[in-house]
Structure 1
């Protein structure tokens, strides 16, 4: 059976058109069973389990497949036939409620992208440490309790999302992933970030949300490539004095912490475009904020005092004046969708 025959059978089973890519030999190299045009963003989410398994059995015959997108398909289980797809380099299994992963997932030596988010996982196979070419690993929104030591071998990782799991502390192996550019962690009991974070010299996007951390280490200021960071809903009482060393910072969200002052060095962050200081303990704001000439978005609501106008840069176009779930206007001068926090660029990968 040719790939064209398989595509026809898939079209009949799925009941609608789907995206795919062919090579010069008319073989399928990429297959997408998700769609942003649908409410649930999946083409087979509401098919029966047996129908889904029949569809996956056909997919397993596409031997030249390099990209497979099954995001939000709710397949619940992976047929072992899929291990035949040895050319895969991109596998998206996000939001499939798998519960458990088969060890044969490690049999894709070319794999560079793996999304396992939102799968009700309590553990992940140690064998995945054999995926030495893996660059993106998404494990967020599971119930994982242990990050296997074998994952230390994943030295090519540049994107790692461990947000919302049951892992008690940031794994030591994370600080050895020196190629990381994006790292997300949140909603844990972590009280301290290791000084070893300074090893992540290429880190550009850092999410650290909803933890019990009161202070960042001075080593946090030794991230020369950091462009954006989400630090909201922690218990931060102060920022490191050398925070201004982060000269490439463009976006910082600090809302819902315990901050009452900012380090003077922050005044040197002349690339800063978006700053969220809402829901803290500021009873005075530094006037040097007005000297951050590239700042275009600023929030300071729900502090003991309102931010005076002489602290707002003259060119700041977006000023959030109240929480986004409150009644009345939220933004002065601009529309609501200009808010900063949930839309921080590149920070989260949707499951």
Structure 2
């Protein structure tokens, strides 16, 4: 059954590793934290990419995420809160994408005024360091002057140096933002998008700037930190909440970054028929984690198997009526494949952004 499923989907012969695929479909994921999944009595933050990059938690507490749901984000107090993740070779890439869904409740006013979301190694711009942060440095280039009104997103890429332009609009305290930095070995693209639930999801997402880099990231064996650096003169404490952080060992393209944004925003389920040679005789839609199936010919739905992106069967059922409802609310949000067999004929639906 599984062999037929992969053949039908025309997936690569080398297979798909669920540990390296983001729920939106973006590949080369090496670590992901949704800040609602913890272990060891809440003392450790689980890497939900299943790559095993568990983080040790220090002085944080659960809080509401950007959608207002309780215990879906983590609060950092700006002075002693952080998460520490042990170094592995997967966390030392030479191309990289860093993603965050964060809210700044304030900005650090110490020397050079950085605010670290993700950080590996110190001091910045040395071999193997990387970070996703915000600062006022692009605006005033002054490590002694603090400016809370002109904070912008930036990234450290080790020896791959670049000069960021000043790009308004600037970050606002108390607002949720989707931020990302993508480095493909030649250029870095920085993304900064306010998460505004009143205006709806945009139709596209472009970087606030893309600029060329010189050099390469390099390598070190230092741990990855969320919410601070270990560099004593510049700890760059993060003051606010984190709803999502993800690390990829590849520079993602704009459409891939946008797919992550849409997933985090909560774009409704998109269903497409990927069995081009077979007529789709069942329609699908979703609402609040429920998958609704309706036959277009009035006949029984038939056998339904639901697979995750790793090819693992997570639901198997048979429906003798012309409509059916499947409860998928207990499964992780990710791309799903719905294989339906009716009178010996099989076709498959791809459900994305569930």
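Laboratory data are not the source of any read-out in this text; all were calculated from the coordinates shown. It should be emphasised that the depicted structure is a prediction, and the values quoted were computed from it without experimental measurement. Cβ atoms are built from the backbone, for glycine too; each structure is taken alone.
Here distance in nm of label points 7 Å out along Cα→Cβ at positions 289 and 305 is compared for structures 1, 2. The highest value is that of 2. Computing relative contact order in percent (Cα under 8 Å, 6 or more apart) across structures 1, 2 gives 20 for structure 2.
Of structures 1, 2, the largest value of Kirkwood radius over Cα pairs in Å belongs to 1. When distance in nm of label points 7 Å out along Cα→Cβ at positions 57 and 201 is calculated for each of structures 1, 2, structure 1 comes out greatest.
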